[in-house]
Structure P
């Protein structure tokens, strides 16, 4: 993983993008010493998306197994739909 100042990444954007896209490097961008963002290869992003989907599905499965119901009027009110 590479740590790079955001200003440096901006100056060398094409090179930075090539490092990520073609070499598979991960780049963490920082400003004034604080990490603010990351550039990652698409394969990494796809993995993150699959993990998030799996966690969301597990949470939904768990919620579906919970007993009881929520009245429609209460749900609308809780969501501010009235």
Structure Q
């Protein structure tokens, strides 16, 4: 993503700066599998470097998160 300020009415406009809290790179892939005995899923998220403020002076680092789940149906309405 390349989210930047292109026009602003204020005198000290941060024109050409990146929007606050909007990362340049974000990837939300997910994978799931339904099996006979159990179900499994994995979600991986990467959020790239971004800025805390509109003047792009306070940099926030990138991070990576992975969620994994394995479940088994106990009854029609209950999974463990």
Structure R
């Protein structure tokens, strides 16, 4: 999914949620809206009423929420 959109493309919330979800980062437009008011979401820029998200920033945000790779569920217990 990373390579399918230009990182500079700007998308509205509803347009952004779909490719993030298809890329394995299950995200609803309502989640993006909530995070925009409570902090913790990807950066955006208002363009009048719509909020625009840069695709590259959104992917970086989604990847930052991933845990480190694990090879076993017991690794979590050891930490």
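Bear in mind that the values in this text are calculations on the coordinates, not laboratory data. Values in this document were obtained by computation on a predicted structure and should not be read as measured data. Cβ atoms are built from the backbone, for glycine too; each structure is taken alone.
Using Rg and Dmax of the Cα atoms in Å, for residues 20-59 alone as the calculated read-out, with 13.3, 39 as its value, let me know the right label among P, Q, R.
Structure P accounts for this read-out.
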* Out of P, Q, R, which one gives 3.1 for distance in nm of label points 7 Å out along Cα→Cβ at positions 4 and 68 as computed from the coordinates? -> R
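Assign the value -18000, calculated as helix-only ellipticity at 222 nm (-39500 (n - 2.57) for each DSSP H run of 4 or more, over all residues; to 500), to the correct structure from P, Q, R. It would help to have the intermediate numbers written out before the result.
Values: P: -18000; Q: 0; R: -12500.
Working through the options, I get structure P.
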* Asked: P(r) over Cα pairs in 5 Å bins from 0, in percent was computed and gave 3, 14, 26, 23, 13, 9, 7, 4, 2, 1; which structure, P, Q, R, did it come from?
  -> R
* Taking relative contact order in percent (Cα under 8 Å, 6 or more apart) for each of P, Q, R, which is largest? -> R
